[in-house]
1. Using Cα Rg over 2.2 N^0.38 Å, for residues 156-315 alone for the comparison, can you identify which of 1, 2 gives the largest number?
2. If helix-only ellipticity at 222 nm (-39500 (n - 2.57) for each DSSP H run of 4 or more, over all residues; to 500) is calculated from each of 1, 2, which structure is the one that comes out at -17500?
3. Looking at structures 1, 2, which one was distance in nm of label points 7 Å out along Cα→Cβ at positions 132 and 300 calculated from, given that it came out as 2.1?
4. When mean count of other Cβ atoms within 10 Å over residues 76-83 is calculated for each of the structures 1, 2, which structure yields the highest value?
5. Of structures 1, 2, which gives 15.4 when mean count of other Cβ atoms within 10 Å over residues 20-27 is computed from the coordinates?
6. Work out the source of 23.7 here, i.e. which of 1, 2 gives that when Kirkwood radius over Cα pairs in Å is computed.
Structure 1
């Protein structure tokens, strides 16, 4: 349920509600708006319903949260969540352009890509040190060495680093090198992994699974948020359909649908959605037009020799031209690069 406090409710009144909710074994999540504070009470419905919370001082009203995902819903928080990562914002009026190679290959490759992203106005750097591959014989990433290369590129360019976590046993190692942990499409419903990154408190970029519904994506995000970590970015990266002309089918309608249902920022990955570099720009512009809060795309100094996903990677030599077109449309929508 959701407890809406009166405008001007005191900290003592808020604390009393939280205390009473926790006394029946439920969890209280406080959301502070500019004017009103809302307390989300998650737990046994019967026990919570029996609480006379509307009689508490400072309580304006008590409402049920009807969606199965409680904390990530618009019912719980009407205002957009805005995340800040090393001074770069995403959400609300702030747009993020996240770019870099699919896989970290060499220190020079990562540095060249990072410089291109920075010089073009990109806001974050992506790169894979651990790679979940369909084939066990494909390149699996450089592991710790790759993380060190990403951290070195961050030191040079100032760009926050986004990279994928596959195994919860690598979480502690990763926290020393990266700023945003990506949970890939294959792990969207790895609930143990989601809970662990929720406990870690680091920003999370959660990708939609290839066969997942929007509701399933939001339920996966709930696993992170219920552990106390509200720094979640959702990512639409294409779903599996009968259409073979692209690797996946980008569900562009998912962006406004999610924005209606959830307060979390939403980014789009046109690189993995299509698998084709010639479609990255038009689908990036479509994502901006329907209200996405950011893009995550792949760029490589020499896509022809990339160890992973070269056919969908923008050459760094032309990344600035791509970024300029994206930035023009972002400005037209009233947002600014974060």
Structure 2
């Protein structure tokens, strides 16, 4: 079940006896919790943490009748903590049929009327190393038929949600500024929502542009690094050193600047070796490889590809390696190391 499906169900039907929330998406999690709390009387929420109490204790509370309201919402944090530990994989596969999951199976055969128990399992993602762990969680809680997947927003989904948030806030944001906000925050809608709230307080009814985003959203300072890449591409040593000075005065951690440059040049080298001729091809190529690249980032990679030949990209990566080694010396002066890198690359 998706969050939207659950929200639609809440509006039309009584709350289910049990829900399982899977995944790390904080924005959807907050929205669902708000909607579920609104569906029960005030003060009907009880929270438990399975890292502190047992599953059996939580379900005993669910069976208890409240003196104040027949409707209750019991919210259970760290649902992953109930899973058995120190058992073999073969034994773990039986978790859903009994063992320490037995109290849940017994409870759901005859759940307390008007009580909704929500198990929150937000520790593991749906991809990579977490995928197998989350499957164990899902299997352990297999008695719960209503599982909601809180998947991270794709960049285009984050943009659509950000546009909806802007409309509700009555804000005007330039398209370029919106791209910058989404990219600098990694399409994390929970953080985007917070920044939009802050920007709304700052701007009032005035349109917000790239300059305001760069000034008010800390992560957006990374765009200055793209300006540095372009200056390096033009072999403009003076401008490159000026940008480096700006980054230093803003208190940006220079090793992170170098790490960002390394990623940018590596992606550009891959794109050039693959013979990619446009930002669209770059976006499609990296997304097929499992590397999340959205439109504006693909444009930036394409700009780097267009300014550097393959030998120049390879040389840039060698210089980045040397600068990285210099930053790891016993007592390095980060700014001097970075200035030496800029001078060498623009020679």
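All of the numbers you see were taken from the coordinates with simple rules; none came from a lab. This is a predicted model, so every value here is computed, not measured. Cβ atoms are built from the backbone, for glycine too; each structure is taken alone.
1. Top value of Cα Rg over 2.2 N^0.38 Å, for residues 156-315 alone, among 1, 2, belongs to structure 2.
2. The value was obtained from structure 2.
3. Label of the source structure: 1.
4. Largest value of mean count of other Cβ atoms within 10 Å over residues 76-83: 2.
5. That value comes from structure 1.
6. Derived from 2, not from the others.
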